[in-house]
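Student: Right after this note come the structures.
Here, each number is a calculation from the coordinates, and none is a lab measurement. What you see is a predicted model, and the numbers here were worked out from it, not measured in a lab. Cβ atoms are built from the backbone, for glycine too; each structure is taken alone.
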Structure 1
Amino acid sequence: MTILGIDPGTATIGYGLVKKTGTKKLSRLFCLAQGLITTSPNLIFPRRLEKISHELRKILRQYQPDLVAIESLFFFRNLKTFIPVSRASGVIILEVSRLRIPLVEFTPMQVKSRVANYGRAEKKDVQKSIQRILGLKKLPEPDDVADALGVALCAALSPLDR
C-alpha cells in the first residue's frame, strides 16, 4: 500500500509518500518521496489555490497512492490563517476526490499519539520517531514535510478499514 500524507497550507503544503509492505503482523515502512508545494504571496489567492491544485494533481498522477491522509484543521490560533488554510484543504480534498482515491483525516494529536506514542509529544520527538520508523538518515525537515510524513505514518499504523 502506498500512502500520501499531506500537511495543508497556503504558502507551503508538505507531502510525504510512504510505502507499506508485508503482512498485518510483519510490515515494513519506507519513505518513497517527500517535498513541498509552494505558492508565492505575490499571487492573488485564487491563483495560489490553482497552483496547489495543479501541483497536487501532478503528484497524485505520478505516484498513484492507494490512500491519501491529510492533517485536519482541529483548532486555530489565528482566523486570518485558518480560513485560507481551510480553503486550501478543500482544494486538496477535491483533487483527491476527483481521482477517486480514498482519503482519511487525522488531527495533530492523533498523529502524535500514533507515531510518537504520546498525544502531546513535542515536534522534535515526533520527528525522531518518524526518522526511526522510516529509517531516515536525518530528521525530516522542514516542519511541513515532517508533518506530512507523520500523517502518512499515522494512516499506515492505524487499524483502518481499507
Structure 2
Amino acid sequence: MAKPPPFDPYALLEVLDRRGVAYILVGGFARVLQGTEELTWGLDIVPSTRPENLPRLEAALTDLDARRADGKPAQAGTLAREQVIALETEHGELKLVPEPAGTRGYDDLRRAATREPIGKGLRPQVASVGDLARMVSALDQPERATQLTQLRRIGELELARGRGIER
C-alpha cells in the first residue's frame, strides 16, 4: 500500500483561494478549527455549484493535479451526480461534498459560516459549530458520538459566552 502524501492544508487552501473558488470547509479540519480534539489527514469542502464557480474549481483541481483513487483526473462538472468526490493531491486528500448529510449544500451552510484566520494570510469560510453538529448527527454513526458531544459542548460554551457579554 502506497504511503499517502503529507497533509498540507495551507497549500490546498492557497490554491482554492488563488483561483477564487467559493467553498465552505466542513469535516474534520473544520471541526478542529472550531475546537474539537481529533486528527485529520485531508480537507472536506462544500463548493458552490453555481455555474460561475465551477470553472474556478476546475482550474484549482487542475493546479492541484487532483486525481480520483482510480487515477482519473477530477472534473468539477460531476458534482451534481455524486455525493462525495474523494481526490488525492500532492498536499493530501481533498473531498468535494456538494450536499453534506443534514444540509442543503453551500447556500444553506453559508448563512452561518464564518471566516477564520488560520495563518499565512488565509481566512477560509468554515461551517458553524451548529451546522457541523447537524452534519455529524445526520450521519447517525455511533463511532461519531465523541465528535457530536464535543461540538455540542463547544456550542453550549459559545452560547454561555454570548449571554455573558449581553448582561
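Student: Ranked on distance in nm of label points 7 Å out along Cα→Cβ at positions 31 and 87, which label among 1, 2 comes first with the largest value?
Tutor: Numbers: 1: 3.2; 2: 2.3.
Once distance in nm of label points 7 Å out along Cα→Cβ at positions 31 and 87 is worked out for each structure, 1 has the highest.
Student: When you work out mean count of other Cβ atoms within 10 Å over residues 63-70 for each of the structures 1, 2, which one comes out largest?
Tutor: Values: 1: 20.8; 2: 14.5.
If we compare mean count of other Cβ atoms within 10 Å over residues 63-70 over 1, 2, the biggest value is for 1.
Student: helix-only ellipticity at 222 nm (-39500 (n - 2.57) for each DSSP H run of 4 or more, over all residues; to 500) computed as -15000: which structure among 1, 2? Numbers along the way, then the final one.
Tutor: On the way: 1: -15000; 2: -12000.
That value comes from structure 1.
Student: Where is FRET efficiency 1/(1 + (r/R0)^6) of positions 39 and 55 (r between Cβ atoms, R0 = 30 Å, to 0.05) largest, in which of 1, 2?
Tutor: Working: 1: 1.00; 2: 0.35.
When FRET efficiency 1/(1 + (r/R0)^6) of positions 39 and 55 (r between Cβ atoms, R0 = 30 Å, to 0.05) is calculated for 1, 2, structure 1 comes out on top.
Student: Compute relative contact order in percent (Cα under 8 Å, 6 or more apart) for each of 1, 2 and report the one that scores greatest.
Tutor: Working: 1: 31; 2: 24.
By relative contact order in percent (Cα under 8 Å, 6 or more apart), the leading structure of 1, 2 is 1.
Student: Starting from the value 9.2: which structure in 1, 2 was mean projected area of the Cα convex hull in nm² calculated from?
Tutor: Numbers: 1: 9.2; 2: 10.6.
Attributed to the structure labelled 1.
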